[in-house]
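Since every read-out is calculated from the coordinates, none of them should be taken as a lab result. Nothing here was measured: the structure is a model prediction, and the numbers come from that model. Cβ atoms are built from the backbone, for glycine too; each structure is taken alone.
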Structure I
Amino acid sequence: MNMNTIPRKEYPRPHFARGGWLNLNGEWNFAFDEKNMGEKERWYESGNLQQKIIVPFTYETKASGIGEETFCANIWYQKQVTISEDYRNRKVILHFQAADYMTKVWVNGKFVGKHQGGQIAFSFDVTDYLGDDLSLNIVVKCEDSISCHQPRGKQRWLDKNFGCWYVQTTGIWQTVWLEFLNEVHVDSVKITPDIDTESVEFSYQFAEEVDYSDNLTLKTEITFNQMPIKSFSFDVHRPKHTSRVNIASDHFEWKVMLWEPRNPNLYDVVFTLYKNGEVLDRVDSYFGMRKISTENGKVLLNNTPIYQRLLLDQGYWQDSHLTPPSEEAILEDIDKTMEMGYNGVRKHMKVEDQRYLYWADKKGLLVWSEMAATYEFSDEAVQNFTEEWMEVVKQQYNHPSIITWTPFNESWGIKNIYTDVKQQQFTEAIYHLTKAFDSMRPVIVNDGWEHTVSDILTLHDYVELGEEFSERYKDLETVVDNKIAFNKHKHAMAQGYEYKGQPIIISEYGGIAFSSEKGWGYGNQVKNEEEFLKRFESITQAIKDIDYICGFCYTQITDVQQEVNGLLTEDRQPKIEMKKIRDINLK
């Protein structure tokens, strides 16, 4: 990659967008700190980092310009920035869309703060650290580990890849940027649609340190395809405010334009904050009017049953790993997913880039959002997981494409959940915490098996032949009463819990690999396209033929390193004509 180019130039937070920002991606100075001497030697003052790296790609990737896969627990970044004189009297916020795992920041030699968590966006107010010439010498130290007590998803904790665990992700892996704000501004807005009352609720959060005796007014303007729908204002007297407004409009035959896969209608909304009539802040956002619910063993979208045809998507790229290399690459994945007849994805072990979710919102792709797993159960793991997961839910809440939360997968990090009451209680706690913040989406507590409390019962089954699948699943009670073992020794329900009529989805199956490839897939490998399509159609149709199953998720969209069971190669080339996959999915 050309060291002078700036990758990922697009605005990184499209669901809460402002003018006045500066992208800091591109070339940074970089150093490995193998002996962890950087803080003692005050590297944050000298900034004497000898290597170069292309942010936001991690040093393990080719796209970073380094491509070193050996794990290093401590790494440093440095970049000199001078901001425009136009922003002299503004607050300057330094944003990281994600950096793994502990991030420490210094500006102009002074410590600004630190953040823990590898999956979520975070920021620092660096206004007080600016030089008189509006310069910032930004120094970042990222600390990571091979600990299984921190959420790590598919990142390996051994020296080499194994099973379905891949090269680790260390340090900055999403966009870094500066935002320029007035002292008084809108911090966040939580948007909750309610199609049954044709209304939407806005929960506003303003900066805590504001003098609310000032004459502050917040105006909210809702439009659809530039047509005015609703506008209202209120005086801002406190840091938090909630408004609910009916948006039924005679512009439309049915009064409200609903969001769904074939018609991903989005309302635009602008929040403008005034002081004595002067604009202090303007934020552009959007929302979708849609409802997700469960009833009588079905998942309902906008009160109508929907059959979910999902594709497992781990979000890896050959040269950039977890970081999408470009917006075009994001669009390619979404478009090919839909071209193959899938209406959604299960984002597996990864909290996805906001630009991906934005395009899923725009194009009508259903998304299950899943947390990166820990792999040992301990007080430390519980604390790390809970804090980060709740921030994931908060940050992704406004995306209409996200229809399901999946905090746990296959008992990872809770390996004794089948009998261990403490681990069962932990999953119950996460379920109820998630529902307390978001009552409108289903929560799947332990995707795959050994469910405790869960709004959907999901099962992982890599049986190869449709006839065998049909025989295994012909009797619902046999499945839900733990009379069938998955993955040789797993059962649908944890001990002490029983099936309560939830919808049932086969959320992993398939994983078919070709025998000519180096790597592994599930079951026997196939020799050619004909063998692949015969097996793919056999098992897919068998799932669709079971009337109590209301969806499936095929493993997976692309090959990932040593796992070669993708419908596409790592560089996104179809292994089978995509129309043939589509025809089977939609048959």
Structure II
Amino acid sequence: MARIEDYAMVGDLHTAALISTEGSIDWLCLPRFDSPACFNALLDSPKAGRWLLAPAAGGECTRRRYRKNTLILETEWETPEGKVKVIDFMSPRDGAADIVRIVVGVRGSVRMRGELALRFDYGHIVPWVRHDEHGIHAVAGPDAAYLVTEAPLRGEHMQTASDFTIKAGQRVPFVLTWAPSHLGRPRTVDPEAVLEATESFWLQWAAKCQVTGPYRDAVLRSLITLKALTFAPTGGIVAAVTTSLPEELGGERNWDYRYCWLRDATLTLQALLASGYSEEAAAWRNWLLRAVAGDPADLQIMYGLHGERRLPEMTLDWLAGYEGSKPVRIGNGAAGQLQLDVWGEVLDCLALTRTSLLQDGDDSWDVQVALMEHLESAWDRPDNGLWEMRGPRRHFTHSKVMAWVAADRMVKGVRDFGLPGPADRWETLRDTIHADVMAKGFDAKRNTFVQSYGRPELDASLLLIPHVGFLPPDDPRVLGTIDAVQRELTHDGFLLRYRQEQSDDGVPGGEGVFLACSFWLVDALIGAGRRREAKELFERLLALRNDVGLLSEEWDVAAARQLGNTPQAFSHFALVRSALQLQADGR
């Protein structure tokens, strides 16, 4: 089975496919990120569905890359007979969903092998397949797929096989199109014309990037990845394109990340706005406002792509799991948890847009006031915390700090922008929360903040205290927290979220180091004036990206492997922010 870092992504701003170094598409959900997958080998084996297109001799590619500043993947194999390249991409969606693969002969003559095994409903359904003058037509319930190619096709062992030889200068395209089965055959696309249009789209988008400096290429690749995680019809951004990639190989910490987390809101906006992408930032803000509409007491931590609230969690017992990591889950039960920091994240996000995006007044203020009024009566309750712990609720320090952020941003909305609201009352609440955190969330003997009130455990989220303005970055208590976190939560210099063996998070097993948290440490070190140390850590983190610049959620230090769902928006947001801070600090 391919390692997590062996996968590259292509997408059409509605969904995305993961392609291994062996030329196999092992994961693809159609027609949306959160739809049932039709290629499921990632979470089982080839029998669960995949699309292989590679030299008949097999093996990993010699090299691969994205075309500069695009999401068009080029994979090359050099064989004794010659050299061949496969170009993979999905064109930004305009109607039906297309995934295009073009085999290009570069040198000599190479025998190629194609194996298409469509398995709808997460590998559960084998479609009826028939041949026609264009290629094949596969149908199963609501799903239909059409493969168009001039290459020879034949049925073999419940899959569609294709054996052909590619010579230097030849190009053999394959176009797989999904459409609802009741609508009949969709229009046929010209693969070469679509390739040109797709390249033009990404080059024009990348040209808007305003980032300069030594990390521009890394930042732009992360921004392109984040754009590819965007669901274009609504502006929502999914946390990752996968479900159930494990945080511990063989373990149970396997979650579905194909949804939109409110917690990502501020990080998203900071990364997009600082890089010149105000249009995407505005779309995300609008998605956020639609999603949170309703009773402020019913605010969720995550929503579906259109703002759906019901994300019931269930297991798919027929899938073996990535490297035996079971269960495979779809849906996410954490959507129903109480995580008080989310109110702060939303209000912080909307405050940021007030200074960056709004030209003609703030149409979200009434929503913000309603959210704040609810938080006034709820901030002192125990909750599940930002890490979605499934153990007993606690008074998490980060949750209280974000409640302080909420009050602080609302006070500034009134004081600095003249918006209506009880600023004196919110100011008093802000001071009350600050005092509460300092009295109960800070361990004076150890000179460090702690994960939750009355307990000694540490948490990487404590590094965000200076970032949100709760204390200055050079405050002795912040510096003490940095030292304590480095002393107690690092593994090979990278940061754990917390120690699972100490924190009762309700799930057995452990996990790798959390990449976003390690970027938070970079930011905290910059604030503490330790720039050289911050830069060294940042460049070590950059080295954990795979060969095409993608990061998953975590890193297994012992095995030197990526872990968790991929590509992970949280990791890429954090990378962009750290790069921008390093650049600003170095001026």
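Given 25.4 as the derived value for mean count of other Cβ atoms within 10 Å over residues 255-262, which of the supplied structures I, II does it correspond to? Write down the numbers at each step before the final one.
Numbers: I: 16.9; II: 25.4.
Source structure: II.
Comparing volume of the Cα convex hull per residue in Å³, for residues 71-134 alone across structures I, II, the highest value is found for II.
A value of -10000 was computed for helix-only ellipticity at 222 nm (-39500 (n - 2.57) for each DSSP H run of 4 or more, over all residues; to 500); which of I, II is the source structure? Can you show the working numbers first?
On the way: I: -5000; II: -10000.
Attributed to the structure labelled II.
Tell me which structure, out of I, II, gives 5.6 once distance in nm of label points 7 Å out along Cα→Cβ at positions 175 and 455 is calculated.
The read-out comes from structure II.
If distance in nm of label points 7 Å out along Cα→Cβ at positions 79 and 95 computes to 1.3, which of I, II did it come from?
On the way: I: 1.3; II: 3.5.
Matching structure: I.
Of the structures labelled I, II, which one yields 1.3 when distance in nm of label points 7 Å out along Cα→Cβ at positions 199 and 439 is computed from its coordinates? The read-out was computed on structure I. Here Kirkwood radius over Cα pairs in Å, for residues 151-230 alone was derived from just one of the structures I, II, and that gives 18.1; the source is I.
Can you rank I, II by distance in nm of label points 7 Å out along Cα→Cβ at positions 103 and 471 and just name the one with the largest value?
On the way: I: 5.3; II: 6.2.
With respect to distance in nm of label points 7 Å out along Cα→Cβ at positions 103 and 471, the highest-scoring structure among I, II is II.
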